[in-house]
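Take a look at the structures listed below.
All of the numbers you see were taken from the coordinates with simple rules; none came from a lab. The shown structure was predicted, so the numbers you read here are calculated from the model rather than taken from an experiment. Cβ atoms are built from the backbone, for glycine too; each structure is taken alone.
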Structure I
Amino acid sequence: MTLISRRLFSSLLGGLAVLGITGMAAAHAAEDLSKVTLRVGDQTGATRAKLEAAGLLNDVPYKIEWSVFPAAVNLHEALKADAVDIGQAADSPTVSAIAGGSKIKVVANFSNGGLGSSILVPAGSPIKSLADLKGKTISPTTRGSVAHYLTLGALKKAGLTANDVKLAFLTPADASAAFQAGSIDAWGTWGVYKARTIGTLNATELVDGQGINTGNFVVSATNNALADSGKVAAIADFVSRVDRGYDWSRNNKDAYIAFYAGFAKQDKETIEKIYPDEAAYKRQPIDEAFVASLQTVFETWKEAGVLTGSLNLGDYVYRDIPIN
């Protein structure tokens, strides 16, 4: 019997892992993508606009069919209906969609540590702290959204529950109109909606998602897409472009601010204030720690009465998209 030292065994395992990753990358690269069409769901059109601004869509070897959705709930409805192949949304609505029977898997994760989603109050509002939300009307935008998750977490942080406030679930457009009209006292929102509300209405950020939300912004793909080797190769390429898009944002602050000011139709000073939300995004591995964080999101939804039953989120991740 031949004995192998622990160090040599570890080296061999590490080498096999590298070979495995390299092999997967080579397999993806070997696919002929010229006949592949990747159907991409895009919240507010922000992903496409940024990738175009960064010059990252100039040499795509496959066809992309873009579909734009106002919020994660709409994007996930399209994924569930198999109307798109992939789409990116926060982990909290993604877990809600999986619990609702969507046949998808998470293929990539980008995290900014909880930045990006916020609870806003109007300029001059008497609400100065989370405790002041008691008895008030809050729109967490749509049910099961990242802002809904933030709202529940913020209330818990203040020793309150959803029963201590009135939750008004609205589409982003309706929530914006209600906020402007004074029909709601606070609004949980994100992204371009947050930028426009701060810039146009001088809204005040009461709390952001740090310490409450994970900040995980995940790419999900349908099981049907993942059963097609050509689409898997296209997904791997697309995710790499998204990754490079975040690199571009971090390394080209002025260019990003100029782009997003135009996209959001706000001045550059407003966009500079929320630039850290974007700059903090970095790709994270699809590993056991990530699966555990998804499981925590599910248990939090259950505790709040939003979801019921049991779910093993480890069954809903796809680990074979390499990180470059």
Structure II
Amino acid sequence: MGELLQLLKRGNKSAMLAAIINTIISIIKGVAFMFTGNVAMFAETMHSLGDAANQFFVFIGSALSKKAPTEKYPNGFGRLVNLVLLGAVLIVGIMAFETIKEGWHHTIHPTKSSGFLINILVLAVSTILETFVLFKAMKEILHEIGVEASGPSVFAKSFANLGRAKPATKLVFMEDLVATLGGLLAILAVVIAHFTNLHQLEGIASMLIGAMMFFVVGKVFLDNAAGVIGQADEEMENKIGTMVMADPDVMDIQDITVIKEGEDLHVELEIEIDPKLTVAAADDIKDRLEEKIMAEKGVVDVTIEIDEEDGVMTWKSRGDSPAE
């Protein structure tokens, strides 16, 4: 139990915060839907409920993925977060289907809903809370990659660096971005339907919200399926390769692979050195490189093989052409 509590303390904080806030929001929206019968409110209730469950599982998965390797699982549990996320998107997919189905029914058979002011108030408060969680996720993305930003630049820089975020943080970001946009869309539909009697718009808004949820499902599924299989981190390969080649004793890099497992990076490197160097000197080079690479954020293990320099330059940085 003590180990579990320690792991939970290391879980993704953005996911936990989002789970708590979305649980509160889903309860408020659900009560409002019971009183008003508004289909856009139903869509938002399903959306928030799905997000809350999803983000709770993400928090658990991100915590358990940090469990230390065991004799039975020597490679650790880094990919567990990807597996949990693959399961979590099923929840969002089911909610999205129900949201679209209910929206379609309301579009074909539109009915007038009551409680206009209640709907607007609940949706407005919920959207503000979702925006707060989204901003926290943006800040977490920048913190994870070591980028400083404040004010409006947080928005631009978090979008630009979304691909470098941890899987759990990326999911929270995408879900709350869709939730914020969905809240604004629901408010717009409720207002227009109230003043124009075009009640079909609430059903259309529900279907659009469901479609946005499906977009998140597809994006998260593809990203984490790659993580489960074992995706190479090309950006980190280039960064580590450039750092290694800057070492005066490294003549060439035969091969470099950086495998991403959840939030962990596993580095395998094959370098060439001067064949005149002694075994002791080669061992010093290996130790020096391992220390530098292990200092990189996310790297959990490094395997380095050493060969004699063969006179043929193999290494090329990203964007470079092969050496002749």
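Here Rg/Rh (Cα atoms, Kirkwood Rh), for residues 176-303 alone was derived from just one of the structures I, II, and that gives 1.02; the source is I.
If you work out distance in nm of label points 7 Å out along Cα→Cβ at positions 136 and 248 for I, II, which one comes out largest? It would help to have the intermediate numbers written out before the result.
Numbers: I: 3.8; II: 5.1.
When distance in nm of label points 7 Å out along Cα→Cβ at positions 136 and 248 is calculated for I, II, structure II comes out on top.
Source structure of the calculated read-out (FRET efficiency 1/(1 + (r/R0)^6) of positions 104 and 232 (r between Cβ atoms, R0 = 30 Å, to 0.05), 1.00) within I, II: I. To test your reading of the models, identify which of I, II gives 3.3 for distance in nm of label points 7 Å out along Cα→Cβ at positions 64 and 152 when calculated. Of the options listed, only I reproduces it.
In terms of FRET efficiency 1/(1 + (r/R0)^6) of positions 160 and 264 (r between Cβ atoms, R0 = 30 Å, to 0.05), the structure with the greatest value among I, II is II. Quick check on the output: 7.0 is distance in nm of label points 7 Å out along Cα→Cβ at positions 32 and 128, derived from one of I, II. Which one produced it? Derived from I, not from the others.
Comparison across structures I, II (criterion: mean projected area of the Cα convex hull in nm²) gives the highest value for II. Kindly point out which one of I, II the value 2.6 was derived from, the read-out being distance in nm of label points 7 Å out along Cα→Cβ at positions 56 and 296. Attributed to the structure labelled I.
I, II: which one has relative contact order in percent (Cα under 8 Å, 6 or more apart), as calculated, at 18? Of the options listed, only II reproduces it.
Quick one: helix-only ellipticity at 222 nm (-39500 (n - 2.57) for each DSSP H run of 4 or more, over all residues; to 500) came out at -14500 when computed from one of I, II, so which one is it? Computed on structure I.
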